[in-house]
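Trainee: Got some structures for you, see below.
Where a number appears in this text, it was derived from the coordinates with a stated rule and is not lab data. Owing to the predicted nature of the structure, the values given are computational and were not obtained by experimental measurement. Cβ atoms are built from the backbone, for glycine too; each structure is taken alone.
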Structure P
Amino acid sequence: MKIIQVKNYKELSKKASEIVINQIKIKPNSTIGFATGKTPLGLYKNLVNAYRKKKVNFSKIKAFSLDEFYPVKKTNKKSYNYYLFHNLFSKIDTKKENIILLDGEIKNYKKECRGYEKKIKENPIDLQILGIGENGHIGFNEPGSKLNSKTRLVELTYIKGKGLTMGVSSIMKSKKILLLASGNKKAKAIFGLINGKINKNCPASFLRRHKNIFVIIDKKASSLV
């Protein structure tokens, strides 16, 4: 695990974008897994700016999503499909046929999850971007999620609802992982990731077993480590 400590969120977003851009320059047809939430927004803004300045192009990459609410329409502004297109995909040159997102509209969610696992197997993820929840969750893998968990439907504890998510096992198969954390609220989870026991009470702790993970944390998020 390589831990990169930075001063603030701006520096975190800058460093993260450098890693993603470097990945694409090394391998233009990289398969990248994209996270959602507040933390990656600065990263995505930087990627859009780099694309507009012709410092990088995304025309050959394949893109996967980490999770999605269920059920939800793609046009719903709270959906992660909308989030990814609004904040990133509609502003860069990724080809639509290469954007592979979990479908929150599909009726047969079990078939969707099996199909998603197959697509990941066929297109191994070169770089998976992650955030981390205050309780140590990654994706929608809440405490109690097992190391061998695959893409599935889960109950969400912080809202009354459900979601589709890559499993811990699915995430661990990525060749490289980039995890981002910012702010005091993430300090306890980062402690669990770096120094806590590896167990299902903090799903992020399983990432310590990954051979190629980069963790970028700002001063506030690193206050307990």
Structure Q
Amino acid sequence: MTNPDKTSLRDAATIIVLRDAETRPRVLMGQRGKAAVFMPSKFVFPGGAVDAVDATIPLARPATPACATALATAAKTPAGALIAAATRELWEETGLLIGRPDPRAGEIAAPKGWRGYLATGHLPDGAALRFVFRAITPPGRPRRFDARFFLVSADDLATDPDDFARAEDELSHLQWAPLDEVRKLDMPFITEVVLAELSARLNGSAHPGVPFFDNRDEISRFARL
């Protein structure tokens, strides 16, 4: 398939942190700035583009076989790079850390986005993340992404889930939004679709496989990976 406009597709990774799944489920969300080029003022999950350095960061534990297989379907980007990017974006945008202690962390020289994380002595934990959604931004947008959405439990956080002091300022109004109220927030359409899929997973009504909204050209396609 060809890209119908001149806006290049970038790989991206988004992370959904789920809290209190057995009682009143909540997800971590923040608001993008008014001046943002992509989805200004919208409430979103932490996430962003995959950087080249992400592929150089080893994982403390690899992705599960099911996750790795689904990520490899109709894609060339290594699973490790996507998982590392999701981990980095969560750290940068919220100050929360997903990972496991690993002595290799102190041996890696990395750009600013990773240096603070690696200084904690952790590496990304691929086994903690589940691949739950994939969506390609439709043509005509100022920026376009091939985004993979990962789900992780707040129980796997290595930091206090309510401590956002280390967060950068890309997202404001960081909050744990209850699933039964989250749609009151101003969200992108695709975020609402992902939340519907998450709700279906939690109540046991989700279909097998990972939903894939493929909008790389004028014809929108839907599949399950």
Structure R
Amino acid sequence: MAVIKYVCHSKRVLDIALRHGWKPGARYTNLRDVKRIGKLGFLDTDWKTYDFKRHLHATMLTRPDITVARDVERLRDLPRILDQACTLLEYARKVVIVPKAKGLANILLEAIPEKFVLGYSVPTQYGGTRLSLACFGQRPVHLLGGRPDRQRAIAQQLNVVSFDTNRFTLDAAFGDFFDGEKFRPHPVGGYERCLEASIKNMNALWADYRPIKRARSKSNDRA
């Protein structure tokens, strides 16, 4: 099973990405660009101003392959977030829990049931997950955002089953593309050329990667 790749962006970006095997994504606050798409792949959240009711409504409307519950930034919020995630799981095939609270470091694998995918927010200047990669064990992980080279490096230590990114769209606006190692100016230029070149090189970067298949424990299935 190959890693599943998602992008949340404009119709223009989605059209190119879909041609290269990626799946469409959207934030629950903006479903405009995915209205014409038959099946939504990834439903992202607005983590800064999270609204569960609005998120749930969008999940019920789109029935995505995967969506992300509210980030667990405080340990005391975990029970409520898990309850919300269980509700979301009624309408999405998978739900991602993003552990960020320091108090989860030593109990993460026991505290978050295996019916949920773990989320790792790739650190950037805007924030990200600060827990040690070792805390995630071999549990299936979805990578949220970040540079493509950084995502691939993290996958050397985590069991990555999927990721989302739109970083390459920002660089494309300035005539840069991801060459498989870093971003650099495109030899010809053009926004769409940069987008397509980046996507092709990200596909090549992940071509030989396969997630670890793990048996799910019955105890966690009942959690």
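Trainee: Please compute mean count of other Cβ atoms within 10 Å over residues 184-191 for structures P, Q, R and give me the label with the greatest value. It would help to have the intermediate numbers written out before the result.
Mentor: On the way: P: 18.8; Q: 16.1; R: 12.8.
Across P, Q, R, mean count of other Cβ atoms within 10 Å over residues 184-191 peaks for P.
Trainee: Tell me which structure, out of P, Q, R, gives 25 once relative contact order in percent (Cα under 8 Å, 6 or more apart) is calculated.
Mentor: Working: P: 25; Q: 29; R: 18.
Structure P accounts for this read-out.
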